[in-house]
Every structure is written in C-alpha cells, then in structure tokens.
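Engineer: Several structures are given next for inspection.
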Structure P
Amino acid sequence: MKESYELPSELTIYGVLDARTALLAWLEEQADGPDNVVDISAAKVAEVDGAGLQLLAALSSMGQTWRLCDPSERFSDACRALGFGHWLKGRPVRGHAGASK
C-alpha cells in the first residue's frame, strides 16, 4: 500500500515554498505513470491560508491527480471558505488533460 504525503502543520505563505519543495520531491518518488493518484493527508494541518491551498490547486495544473485524506477541521474550514469544499469528498482531484509536469 502506498503511503500518503503528510502536509506540514503550518501550510501558510510563510512556509509554502518549503512545503512545495518537499511535496515535489515526494511526487518524484511516487511516479508510477500518468494515471497515478497520490494521497495527500492534511490531518496535521493546524494553520492554513490561501497560499497553502493554492499549492494543492497547482498539482492539478501540473497534470497530477491527487486525493485528499484525513483533513483537519482547520483545513476543512479553509477549503470550504475558499471554494475548495469538493476536495473534502474523498474523490480524486483530476489533473488537467494536456498539462505538463
């Protein structure tokens, strides 16, 4: 069984660059082909802002399909407030067709 990527507890503009670097490195290790769905856990996220959510939105623009698992209450509230409530349904978020990594 594949491990999910664990988002950091602080997913804000102040740490999003480090989070991006770590996430992209992890994605490189997970490369199983274009239909690969990766699981991303937000269980430990205690602080989140628009920059943090934009990092996840960018995965789709890169062509990566991903699924959110175990969102913290704070993360869930931020998703709903910023229009990303559909991420909370446990379904894969599809990468854009024709997008490149």
Structure Q
Amino acid sequence: MGLISEIITFGALFGFICVNISVVVHYFFKKKERRIFANLIFPVIGAVVCTYIWFSLSLTSKIVGFCWLVIGIIYLIVRSAGSADFKALLEKNALMNPDQ
C-alpha cells in the first residue's frame, strides 16, 4: 500500500508543480499582472516546496511515476494525432490567440 500511495503522491505533486509554474507564466509574464506576491513569490515557493517533497519520494515511486507519465504522454500524442476534434481545437486556439 505504501508504493501505491507514493505513486499517487508523485502525480499530485507533479500536478501542483505544474499549476504553480502555470500561474507564474500566465499571470506574471503573459498578462503582465505585477502582483509580486500572488503571481510570483507564492507560486514559486509552492513549486519549490512541492519539488522538494517530490524528490524525497522513494526511487521506485519516481521510476514508476515517470514511466506512467511517459506512457500518458505517448497515449496523448497517439490519440490526438488522428483526432479531428483535437486538430480543430488547435486551429481554433491559433485563430483566437494569433500572437502566441
């Protein structure tokens, strides 16, 4: 049961790290909202703390977690490569955000 909980923790921490980085990129850099604490300092501290905890997981859980992550990315690429809906979403996004 310990390995399963660590693998779940791996995924949760990875998600929290991504969310914190996304807040900084979206609000501080793209939207240029210069709320230093809310859009820069707190998310960076959150990402650092989550990364520290993430690296303290056992080696086995990190190996299994990264393998699962790679399998998920490959699945996403394969599924979206032939999907007309995904291509339409990309085109719509490119039309709505031409400067990105």
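Please treat every number below as a calculation from the coordinates, not as lab data. The shown structure was predicted, so the numbers you read here are calculated from the model rather than taken from an experiment. Cβ atoms are built from the backbone, for glycine too; each structure is taken alone.
Engineer: One of P, Q was used to compute distance in nm of label points 7 Å out along Cα→Cβ at positions 54 and 70, and the answer was 1.7. Which one was it?
Structural biologist: Q
Engineer: Name the one structure among P, Q that Cα extents along the principal axes in Å of 47, 42, 15 was derived from.
Structural biologist: Corresponding structure: Q.
Engineer: Also, I was wondering about something else. For which of the structures P, Q does the calculation of helix-only ellipticity at 222 nm (-39500 (n - 2.57) for each DSSP H run of 4 or more, over all residues; to 500) return -11000?
Structural biologist: P
Engineer: So log10 I(q)/I(0) by the Debye sum over Cα atoms at q = 0.34 Å⁻¹, for residues 22-61 alone, computed for just one structure, reads -1.30; which one of P, Q is that?
Structural biologist: P
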